[in-house]
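Engineer: Read through the structures below before going on.
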Structure 1
Amino acid sequence: MEREVTIPAIERGLAKSGRDRASFQLSCPMFVVTGNDEEAMAQSRAINCKQIAFYGSTPAYRPVLEMHGWGALQDELNILSKRGEWDAMGECISDDILDEFAIVAEPKDVARRINERCGDILDRIVCSMEFADTDQQREFVQSMRSAGS
C-alpha cells in the first residue's frame, strides 16, 4: 500500500508545494511479531492479530483490505467488534494477512526484515516489542542502525 498509494500521494503533495523528498520525513508504526521462544512468539502473534483485526473492523480500513483481496473480512470483523468478540476477531487474521501487515521474525532478524520491506522509503519507524533484557534491546537498536546504513 505504501508504494502504490502513500508514496505517490506524498510525492504529488511535495511537488505541489515545491518541495522535494529530502525535505520530508516519513514515519510509520510497524506491527512486529517476535519472541525468544515459541510461547513468546505465539503471544506476540495473538496480540498483533487482535490489533490488526481491530483496525480491520473499522470501515475506513476497508480499502486497505480490498487492495489485497480481503475486503469481505472488514464486514466480518466489524460485526464481531460490535459483539465484543475480540478473541474471535484475532483468529480471523490468517498467516497471509499477518505477514502482509506485520514483520514476523526472530528478534535477531527483525531489523533486517524491516529494512528489506521498507528501508528504502521510511525515515523513521515506530514499533512495539518485548525484549528479554537490556542486552537484547541494545542489540536490536544496533542492528537497526546497521541495517539503515
Structure 2
Amino acid sequence: MVKINSNSRLPSIKTKVVLTQTDTTVGFLSQNEANLTLIKERPSSKPFIKVYSNFSALLNDRRRVPNSKKREVRRAKKTTFIVKGLAFRVVKTALHSSILREADWNYSTSANKTGKNFHRDFCEEKTDIIIEDRSSLREGASSSLYKINNKKRERLR
C-alpha cells in the first residue's frame, strides 16, 4: 500500500519524507535532511545515516572506503559504517518500493521522536508518503554500527 499526503499527482520524491519498512526497522527516508531534523526534533548538528541502493552509488557519491574494507562493505547486511565521521549503509534489497528505486541514496532514521519508541499515529502525521506491504510496519533491531579505517574496525553498536 502506498499512501501519499500530497495535492500534486506526481510529488517530487527528493523533498518528501517517506515512512516505510527498511531492511532493519521502520524508518523515515528522505533526501531532505532538514525535514528529518524537524520531524525527529533533534539537534541539526547530529548527522543522519546515508543509505545507498548499491555499492556503485556509494562510490559515485565520492565516499571514500578504505581499500582493505571494500569487500566487507559490499557484503555487509544490516550494517552501518562510519568513515571519517560520515555514516552510510548499502542496502541490496529492492529498496522499499518503485518510488524509491529512482534515488541512488536517501537519508535514513528510525521512525520515532528522538529517544522514543515507534508510534504509528505520530509517524502518519509527520510523513508525506507511506509505503507498506502485507507484513505491515514493525519495529525491529537497529543495524550494527562499525567505525572503520585502513587499519582497524571498531564496533560501536
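Engineer: From 1, 2, which structure was helix-only ellipticity at 222 nm (-39500 (n - 2.57) for each DSSP H run of 4 or more, over all residues; to 500) = -4000 calculated on?
Structural biologist: Source structure for this number: 2.
Engineer: A value of 37 was derived for relative contact order in percent (Cα under 8 Å, 6 or more apart); which structure in 1, 2 was it taken from?
Structural biologist: Derived from the structure labelled 2.
Engineer: Here's a follow-up. With FRET efficiency 1/(1 + (r/R0)^6) of positions 44 and 92 (r between Cβ atoms, R0 = 30 Å, to 0.05) as the yardstick, tell me which of 1, 2 scores highest.
Structural biologist: That would be structure 1.
Engineer: For Cα extents along the principal axes in Å, the calculated result is 50, 31, 30, so let me know which of 1, 2 that is.
Structural biologist: Of the structures listed, the value fits 2.
Values in this text are rule-based calculations from the coordinates and carry no lab data. Predicted model, so just to flag it, every value in this text is computed and none were measured. Cβ atoms are built from the backbone, for glycine too; each structure is taken alone.
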